[in-house]
Each structure stands twice: as structure tokens, then as C-alpha cells.
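Peer 1: Dropping the structures in below, format is C-alpha cells.
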Structure 1
Amino acid sequence: MCKLWLERLQAWIQTVSPYQFSYTGIFTALALSILGAGLGIYMIGASLTQATVHHPEIKSKNLISILFCEAIALYGIIMAIITFSTIPSTQATFLYVKAGYQGPQKYDAAQLKTEVSNLAAGYGQGFGGISVGFANLFAAITVGVLGSSLVIAHANAPAIFVKLFISEVFAEAIALIGLICGIVMALGVKYE
């Protein structure tokens, strides 16, 4: 039973183009980063709008939190550009050959090396984009929650702004660490 399942999984993996994994990583990095940034800006903006009605002097300092969320969206765009620039232009030929799939094939050593290298590149770039997307999503939500709390605390006690802002900087650093990990994953492999 298990052997049959593994054979079916292997046959399915052979039918999926490694370029599809790369494009999935690009989409995930972009979509989740922008979604997270939007949610973070929404949380901060709702609190900032309400608090500036009673304390208009807090508006300018708390815009930094919104800029952090926008920077997180840019991290996803940077990852997408890096991944997209490493995908070779020979993908159209590869996809055409894969469309006529006739079941498991026997490869010689050179074909097997190329196939394994391309799958590794697709997986590396795909999971690099997925890791960047999720790191940015959670970091942006964290920045949004902390930024919203910072707005309320700053309105009540302006002296504690800098102390609370440091926690927001560390939350944003999670997205930067995710970007670095994703770049390492995406650039550590290469299509042949």
C-alpha cells in the first residue's frame, strides 16, 4: 500500500514542472507579504485615526509603524524579483516536453542529473518564496498589533514611545530574517 502511494507521488512529481514550484514561490511571497502589510496598516490606521482625534500631536511619530508595514510588502516584492530573475528562458520548451508525459521514463546519467537539478531548483525557489511570504505575513500582523498598541499607549503617556517602539523594530526584523533565509534558499540552487 505504502509503496503504491509513493510510486503515485513520484509519478505526479515527474508530471509537475519545477518551474511551477518557482512560480508558486513568487506568488506566495508577493501575495502573503502584501496581505500582511495591508492587515498591519489596517490595524495601525484604525487606532491612529481614533487616537489623533483627541491627541493630534501623536500622528507624525506613529506613521513610522505604517512605514514598517510597507517595508515588509517590499520584502516580498524583492524576493519575487530575485526568484523571477533566476528562472531561465528555456522554460517554454521544458513545459512543452512535459505536456506530452507518457509515464515513468528511463534516463541516462546526464538527463537524470539535469532533472534532479531542476527539481531541486524548483523546490528551493518555491519553498524560499513560501517561507518569505509566511514570515512577512506574521511579521506584518505583529507590527500591526504592536503599532496599534503603541498608538494607544503613546496617546496616554508620550514619554514611553521610544521604549515601546523598540519591540516593533524587533518584530519587523523577523521579516528581514525571513527575506534573508528565502534569498539563501532561492539562490542556493540553479536550473540547468
Structure 2
Amino acid sequence: GHKMYGPTGIGALYGKAQLLEEMPPYHGGGEMILSVTFDKTEYNRLPYKFEAGTPDIAGAIGLGAAMEYIEDAGLKSIETHEKNLLDYATAAVSSIDSVEIIGRAPAKAGILSFIIDGVHPHDAGTILDQQGVAVRAGHHCAQPALERLGVQATVRASFALYNTREEIDLLAQGITKAVEVFS
């Protein structure tokens, strides 16, 4: 959910019925079991087989609202806005000495990963946070990819429909401050 402006902890599983029938559930709880004995468990039909316990009703409503928000904004409009922000941020951050942008694929999501020479990503993240700029710093659940790129960790700025160029200017100012602090 949170990857599309919705609440955390909610999502959907979509798959071929045959595969879902064969797949064992990873979690147990009410509504997913038809019967249970000491010898055997019989699971409910799809989709209930994978819906253990009390459903996250508030999360489902929030996810629905997020989907409507995206639909109203339009995927193409969101994509264009994020691409424009990414291009602007790439130019702004590239102009700062000691900064290396990691990943320059021509067609990529609105994410800018970078390292600052002589500054640990967590330190850069802390300085940016103090400047009111929210970023992620670390492995980003992608250690093999980072290893392949020859870096241990990065700072990652993610751009979305609600971000502005002014916020990217604050990002660039914060990075400049991090460079100054650790020079």
C-alpha cells in the first residue's frame, strides 16, 4: 500500500488459481481453515485460504482511496511529474562536487541514489533530516545490487506526485551542507 500512497501493511496477492491452490499458506488464522484435526488441516477455498485472521478493514479502505487518488491523477501525469523532478534533481545533485549518482538508466523510476565522497550515507541522511529533507540511507534491501555496483550503501531520494522543485532545491542545499560538514 505505501508504495502507492496508501497505508502500510496492506497489499494484494494476484496469481493463477491453480498455483494458489497448490501453494501452502504462510500464516494461519480464522476464516482460512475449513477444518483442523491433529492429523490434517483442510484449507478454505480461494481467496480465504490466504486471509488469516481479522482483515485490515481500515487498511483496505485506505488502499482503495489511494487507488482512486492515482486513478484521478492519472498514471501518465504522475510518471511525467516524477520524470521532470528526477531530471531536475539529477542536474542539481550532479553539479555538487564530491557527489556520485548511482544508477543513470535512461528509463527509471523517480529515485535518485547517490554517495558523497568522505561522508557515510547514514551521516548524510542525518544532516538532510536536520534540514527537513526525508531520504533513506543504507542498503535499501538490495545488498547484492550495491555489491555489484561496488558501493556499500547509498542515500536515496524518492520523488512522488506531491514533491516539488523547491524540495529538490532543499535536497541539494542539504547535500552541500553535508559536504561542508565533512570536508
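Nothing in this text is a laboratory measurement; each read-out follows from the coordinates by a stated rule. Here the structure is a predicted model, which means the values were calculated and not measured. Cβ atoms are built from the backbone, for glycine too; each structure is taken alone.
Peer 1: When relative contact order in percent (Cα under 8 Å, 6 or more apart) is compared over structures 1, 2, which one is greatest?
Peer 2: Structure 1 comes out on top.
Peer 1: Now, a different point. Which structure, out of 1, 2, was helix-only ellipticity at 222 nm (-39500 (n - 2.57) for each DSSP H run of 4 or more, over all residues; to 500) calculated from, if the result is -30000?
Peer 2: 1
Peer 1: Here FRET efficiency 1/(1 + (r/R0)^6) of positions 35 and 139 (r between Cβ atoms, R0 = 35 Å, to 0.05) has been calculated and equals 0.20, so which of 1, 2 was it run on?
Peer 2: Computing FRET efficiency 1/(1 + (r/R0)^6) of positions 35 and 139 (r between Cβ atoms, R0 = 35 Å, to 0.05) on every structure in 1, 2 gives 0.20 only for 2.
Peer 1: Quick check: 46, 14, 13 is what I get for semi-axes √(5λ) of the Cα gyration tensor in Å, calculated from one of 1, 2. Which structure matches?
Peer 2: Only one of 1, 2 returns 46, 14, 13 for semi-axes √(5λ) of the Cα gyration tensor in Å, namely 1.
Peer 1: Say we calculate mean projected area of the Cα convex hull in nm², for residues 67-162 alone for every structure; which of 1, 2 gives the highest result?
Peer 2: 1
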